[in-house]
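Peer 1: The structures come next, written out as structure tokens.
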Structure P
Amino acid sequence: MKIIIIGKGNVAVNLQHAFQVVRIDSEMVSSREGLETIRQDADVYIYAVKDTALAQVVSQVHVPARALHLHTSGTMPITVFGDDKPHAGILYPFQTFSKTHILEDFSRVPLFIEGKDIDDVAAIFTLAQSLSSLIYEANQHDRERLHVAGVMVNNFSNAMFHMAQQMLRETHIPFQALLPIIDQTAAKVHSLSPYDAQTGPARRGDRNVIKHHEDLITDPRVRDIYRLISEYILTNYGTSE
């Protein structure tokens, strides 16, 4: 099997490494350079590019109709592949990726797939099986909501880490002191639901502590975020006034 990965960003680099680990022949090409001359003999073309560029990049690739075309987006529809690409679908790896921190074990990355027809689904499933043991069929409706959930648990939590780091810059306490509680918080939801794992002043309904914390936060944007999330927790556990 020969795979062409179009794109050289975080997802593309990690995907190519994953294929190398399982000894599947893959090659990365830039989405910005001469796609009209892309090699014609690949079995699979994977588009790992920004959502805003996907349709344009797809339209520039002209290869034999037998090839399978896949994009890696959690939000873009399968209809981005037109009639000139009869075999197409989605291979959405649900993980955070970085070119500077290559993921060594791809086998535990959930892969969400969709195909134009049942034969395409079967082909995508077989390809996905070579990379991971966690494979799910997911339509556009489900993938969009999964992507929102992913932003919440990954991007938003990372933003929270940054806010906490900024808060500690007013002290002599290093950010590393927060790592054990970060690790324990993540570990708990492997055995408890997030609802049952919740602790803290808002969970207890302790508005005095919440108000004191708000007074300590000098950045008005962070103060608003603290207040909104505290109110969410207070309401969620029936401790709001």
Structure Q
Amino acid sequence: MQRLLFLILGVCFSLPAMAQDSLNTGNGDVTILYRNEAEGGINLHSNGFGITFKRGWHITGYKKRMLDIDIVSLRHPKQYKQPNPYYPDSRPFFFGKLNFVYIIRGGYGRQNVLFSKAERSGVEVRYNYYLGADLGLTKPVYLDVLLDDPYDSLLKVIDTRKYDPTDPVQQSVENIYGPGPYFRGFDELKIYPGVYAKFALSFEYSGWQQKVTALETGVVLDYFPHAIPIMAYNRNDNLYLNFYINLLWGGKW
């Protein structure tokens, strides 16, 4: 009887410690609701790529308020690289491209759980929606242009110029040797404000309760009151619909 009493007391004192270890390590069967979440990662979309960041606050066990931030590039569907056909050592360039375009998105939304993660090796399925503001930034394209040498008619010299479709020299592919320095023109940025809406499905599959590893896929619609000038000889739209995939890593606390 005395041995049985000591055994019961030992089990009673050890259970709280075991439960505490389970809560601290996340290795037990207890599911902890963390109220905060943050993750960042890579964004790939139909017409570009970039980086993304998200911050979440739990409203209930199945709903979150979400902050959404993207910084992505935007290419025109008609742009493509081509070399100068008369100079084999020339570098390919975008003929007719006026500006490189980057979009900064910032908005708020909600995330709702569709299917909870049954166990550590499972997948939690969520749907997300966001609304927010766009900031479109344009950086002019510079090209290395071939000009006649004023001292020798058989030679060409290279001059770096901002692309201008009205410049007679730049209207012909054979007069362009390749792209100019990429970082030239960042002091000439122009801003195009807009708005965006986004809807996505998110699949969270981390094996640890305090970690986030997720794949998010969906559609994003960007609208700019004034069309962003990307190309010189093609129509520039002010409405862009893109499909995207985010690869996300982060944590909870």
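Peer 1: For which of P, Q does distance in nm of label points 7 Å out along Cα→Cβ at positions 62 and 150, calculated from the coordinates, equal 7.7? All intermediate terms of the calculation are to be shown ahead of the outcome.
Peer 2: Details: P: 3.2; Q: 7.7.
Computing distance in nm of label points 7 Å out along Cα→Cβ at positions 62 and 150 on every structure in P, Q gives 7.7 only for Q.
Peer 1: Compute distance in nm of label points 7 Å out along Cα→Cβ at positions 118 and 190 for each of P, Q and report the one that scores greatest. Walk me through the numbers before you get to the answer.
Peer 2: Working: P: 3.9; Q: 5.7.
If we compare distance in nm of label points 7 Å out along Cα→Cβ at positions 118 and 190 over P, Q, the biggest value is for Q.
Peer 1: Of the structures labelled P, Q, which one yields -12500 when helix-only ellipticity at 222 nm (-39500 (n - 2.57) for each DSSP H run of 4 or more, over all residues; to 500) is computed from its coordinates? Intermediate results must be reported in sequence, preceding the final value.
Peer 2: Details: P: -12500; Q: -3500.
For helix-only ellipticity at 222 nm (-39500 (n - 2.57) for each DSSP H run of 4 or more, over all residues; to 500), the value -12500 is produced by structure P.
Peer 1: When percent of Cα pairs over 25 Å apart is calculated, the result is 59; to which of the structures P, Q does this value belong? Don't skip to the end; give the middle numbers.
Peer 2: On the way: P: 52; Q: 59.
Considering all the candidates, the number was obtained from Q.
Peer 1: Can you say which of P, Q returns 12 when relative contact order in percent (Cα under 8 Å, 6 or more apart) is computed?
Peer 2: Details: P: 12; Q: 20.
Structure P accounts for this read-out.
Peer 1: Taking 3.3 as the value of distance in nm of label points 7 Å out along Cα→Cβ at positions 94 and 126 derived from one of the structures shown (P, Q), identify that structure. Kindly include the intermediate steps, with their values, before the conclusion.
Peer 2: Working: P: 2.5; Q: 3.3.
Only one of P, Q returns 3.3 for distance in nm of label points 7 Å out along Cα→Cβ at positions 94 and 126, namely Q.
Peer 1: Who wins on mean count of other Cβ atoms within 10 Å over residues 86-93 among P, Q, i.e. which is largest? Intermediate results must be reported in sequence, preceding the final value.
Peer 2: Details: P: 23.0; Q: 13.0.
Going through P, Q one by one, mean count of other Cβ atoms within 10 Å over residues 86-93 is largest in P.
Values in this text are rule-based calculations from the coordinates and carry no lab data. Since we're looking at a predicted model, the values are computed, not measured. Cβ atoms are built from the backbone, for glycine too; each structure is taken alone.
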